[in-house]
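Enquirer: What follows is a group of structures, each given as structure tokens.
Read-outs throughout are calculated quantities, based only on the coordinates presented, and are distinct from any laboratory measurement. None of the values given here were measured: they were computed from a predicted structure. Cβ atoms are built from the backbone, for glycine too; each structure is taken alone.
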Structure P
Amino acid sequence: MSTPSLKVPATISTSEFLIKLLQISWRLPSMVFAVVKGLRSIGGNRNGSWGLELEKTARRYPEHPAVKSPDGSLTYRELNERANRFAHFLIGKGVGRGDVVTLCLENRPELLAAYCGCSKVGAIASLINTNQRGESLIHSFNLNRGKVVIIGEECYEFFSEARSGIDLSRSTLCMVRDTGKISPRDITDITSELACKSVQNPSTTPSVMLKDPVAYVYTSGTTGGLPKAAVIINKRAVSAMFWFGKVVMPVKPTDTIYIPLPFFHTNAITVGWPPALYNGAAVALRRKFSASKFLDDVRQFQATHFVYVGEVCRYLMAVPAKPDDHQTPLKYIVGNGLRPDIWMAFKKRFGIRKIYEFYGAAEGVGVFTNLFNFDYSVGTSVTPFALVAYDSENEVPVRQKQGFMKKVDRGETGLLIMEISEKTPFAGYSDKKKTEEKIFRDVFRKGDMWFNTGDLLRNMGYRHAQFADRLGDTFRWKGENVATQEVEKAIDTFPGVASSAVYGITMPGSDGKAGMAAIVRDENTPPDISQLAAHLRASLPKYAVPLFVRFVPDFEWTATHKIKKTTLKNQGYDPAQVKNDIYVLLPESEGYIPLTEEIYRNLQEGKYKF
């Protein structure tokens, strides 16, 4: 979808801040109370867990809807009882606190029940990305070997293809039925066994501690590497209950939070589900996200809240608009990555009152939340953070003469780092080496430690920030840093562009990396390539205008809806590797022209002076 060009505010004025402060002033007492109550509940080295919170909610709201889905619905009593059946099954298999249980199921109620059951016995739910295949899938299974491995019938086929590479020598392998159409002999169907287990709360739940891990979430990444297992501890899951459920946004027991994302995604298990569980509200889910069925789901489930990632919102905007798109019970949305070029259009089209954009990572030590509801902002963080100057050419933070890092000024962009301390611990990854790679030491004083987010944010003032780019995407050209998200935003507003991906590529004899854009055409109104260069020159600094453009049928996506750019970068502008249309913007040229074999040879020989 094409939208008009816009200028996104880079800073927050004093008057804007005061107005927003006044608008939420009526909520401040309840927000402060919720923070104090939450800190007391998670303070110290104490017992507490996701499973314990489920038991509390089930006692308080036994007949309230807990889960809504096309596969069926569960009340809180029913969800707790199903979780107990899983817990007693695991206890019978010798699973205890700290053991790993691998869960490979699609988004259906059984996955949620199994996850809760793991928490009740203190086990770590290893949440397999069901979109992975081949080496990545095998790696995820083997990275944290489950004492019990539970496969959903719907996942049996792709699991079987990878099975020979998975180490199951010390695992109890079992399956949970789905449609019942597959009855493999090489795996035990435990559906009937689960149905016979006790529905009483297990005795193990009270002994589980807040510091204990509750899940492994496999980060998909966009750099081509194998997945890493981010550790989610109970304290983080419980903290998210009162933070997102009381402080950030209003959630009532009668509300429904629609989560079309996979539950191996942290937005689902640490952002969307916790506020529902905390308040006795329902979560609505479906196995696979469907843009065309989104509004049908919202109306059917009576969803008042929606959990998003940016690309999901873009998919929704690409669906042909209808006059009644705004006529739904949907009021609030919470998520991350909503692009500035569709921010206001999305609010208007779907009748959204408030966007609680946030910033955080699966393995991070803090979170930014748009409490004040500033447009285009990820908000602020209550935990210590800093935006520091970053040298993109050498890919390191700037260190001053004393050896310490330098904070950027208001309106400037810097690398976001977050302090690691007893109050904000870094659980890291299951791989200790990967954990150490994310830590900066001696940043502002000797002995301090800071988490490297790997992301660039803009300092908007008043401790607020605006997402700028991921470091892996930022590149330097002609002595200037090029933020790919800014270039993508400009390209996406050009008529006929469905979506784009921008990245830097190496050119012989050139300074830094030249910009290249891969574009997916709008099927109904293909873009006029002859006008694209003029549009980009009017929207971007000269150094940020991509030198190369190629058209692709579609992008390769991660399971968490991020474009995989590794293959695009590796192919570059080589006609032998790029089979689709490719264009180049030569020096002194008015527009993009087709890249011929002759032009390619001249580029390789450095005959053009960019």
Structure Q
Amino acid sequence: MDPTMEKAPPNPEQKYFVFDFDSTFIRVEGLEELASIALKGHPDRKSRLKKIADLTDRGIDGTISFTDGLTQRLQLIEANRAHLEKLVRKLRDKVSVSIKRNRAFFSANRDQIIIISAGFREFIEPIVAEFGIPPTQVFANTFTFNSNGDITGFDAHNVLSTTEGKLDQMKALQLKGKVFVIGDGYSDFRMKAASENVHFHAFTENVQRKSAIAAADHVTPSFDEFLYHHRMPMALSFPKNRIKVLLLENIHPDAEAFFKQEGYEVERLVHTPSEDELIEKIKEVHVIGIRSKTELNERVLKKAKKLICIGAFCIGTNQIDLEVAQELGIAVFNAPFSNTRSVVELVIGEIIMLMRGIPDKNALMHAGIWEKSADGSQEVRGKTLGIVGYGNIGSQLSVLAEGLGMKVLFFDKVDKLALGNAQRCTSLKELLRKSDIVTLHVDGDPANSNMFGEAEFKQMKKGSIFLNLSRGFVVEISALAQALKSGKIRGASVDVFPVEPSKKQEPFASELIGLPNLILTPHIGGSTQEAQKDIGTYVPDKLVSYINSGNTFNSVNFPNLQLPELKNSHRLIHIHQNVPGILAKINIIFAQHGINITGQHLKTNEIIGYVITDIDKEYDQKVIKELKDIEGTLKFRVLY
């Protein structure tokens, strides 16, 4: 009797889970992987691999006789039994991420899980066996071999070698009960015709086939989604494909790719939406990524009922109401280091150009005037650079400037360690008095508003250079304009402004326009391809780490917690107002339900408390409700 035609014992109350293998249970097509191994070093390898992939797709979509396609693929592969051993080792690392994540489901339901595949049991059995699935529940093709161990073909009597093989196999099994088919191809959908109790889920985690999606009872971007949809226990509390991410202001496409790789649903917009448009869009969003133009104020944030975290794809966070976000239990992350080098390089370049009077010489040349002269043109070597704000940018600028032969002074409200030969000034007044060039690199603290005005310009050396690439609101523009007009300073560079256009089409207006030896740039200090690419992965990594594990390290508004890897536990997050007694109430609830705590982490700031609790047993929804109902709770989240 053909082993693939054995009938499973009838059980009318049973649920069965029928899995395809290639591109479902594993992320790849088994025969294609076998081909990549067997054809290694073959002169026609690239062409053959392409033909094999094409035959695979055509066979899955039903546009070619499956039997003919299988025959042609094996002829192209020219594999041997020894290649199968290498293939199995390779496929162990190719199990689909969400399948691997939910290994416990397979252990708990091993008697109801069946593999029906047009692939080959020689490489399927060893892989699924690691999930507790016995050979008797694997239905697949088998190879034929010659005396040298070469694969000569397949068992043509096996029903799964035919075009409607999966449907015929399903009919032969006569499964009594509700049957869920999880697969990626049209041939998987065809198994529905075996019985009205068969339901097809198009598994799209690895490949998305239009024919399968169109025919599906439910589209399943991950196995987590399948379990969530049917209210079955799962490794995660919430399927990743249901986590919605909104990226604004033309954030680097690497960020979108990062989130999609994680399995999230992503919408990426080039523009900055109006406040009303943003309020409408943010209602269903769990994660939002912005740059400097988007305002996340109290009105917007209070409409974001599902928002978990915010990513500022820049250094500054002034555009976000951090206190309101904190009160709502929304964590905020930024990119404090990613564009440091880009800003520093621009500062160095502008210092050199201003010292040589390049802005004016460039304008004259464009006007057709040739004025060759060394008057007022100086080297930067030997000059004194005064850096106001000795953070990430200021300190790196210090190192590069010293390498150019400059003497470096710095002033910071916080005591900072000097790098190289840089010298700390005890006051801003001292720095201004001694410096030939003054550059601002202060943070967005509201206390820095208009910190540099008429009095500060008067304290600078006559004929010195001034640069602001920090925040627009720290400099009084009228005072800068007057200092340039009077000759008190002989050149300046400004990249940030108190009021900036929100869109490219909006005009830029400033009393600085047209002044001599002045470089004006449209807030592009950190706008290099390298910086944006780096930010495009740095910020998503922090956001994903927070969502997946609760890590708040480097958050700008949450207590910073760096958590150990979770093993064999459930992780619960409780964000609450920082008032006495809440941790005790949390632990009383666990004790009343007989739940043992395997790890607990608490950190607070002046506004909120952040508690991570790992527990070692299953819990019911009553526990969750009681934890949410604790007075002062801002947000509660189950991670696993």
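Enquirer: Going by volume of the Cα convex hull per residue in Å³, which of structures P, Q comes out largest? The partial results should precede the final answer.
Expert: On the way: P: 166; Q: 220.
Evaluating volume of the Cα convex hull per residue in Å³ on every structure, the highest lands on Q.
Enquirer: Of structures P, Q, which gives -10000 when helix-only ellipticity at 222 nm (-39500 (n - 2.57) for each DSSP H run of 4 or more, over all residues; to 500) is computed from the coordinates?
Expert: Numbers: P: -8000; Q: -10000.
Going through each structure in turn, the value belongs to Q.
Enquirer: P, Q: which one has mean count of other Cβ atoms within 10 Å over residues 297-304, as calculated, at 19.1?
Expert: Values: P: 19.1; Q: 16.4.
This figure was derived from P.
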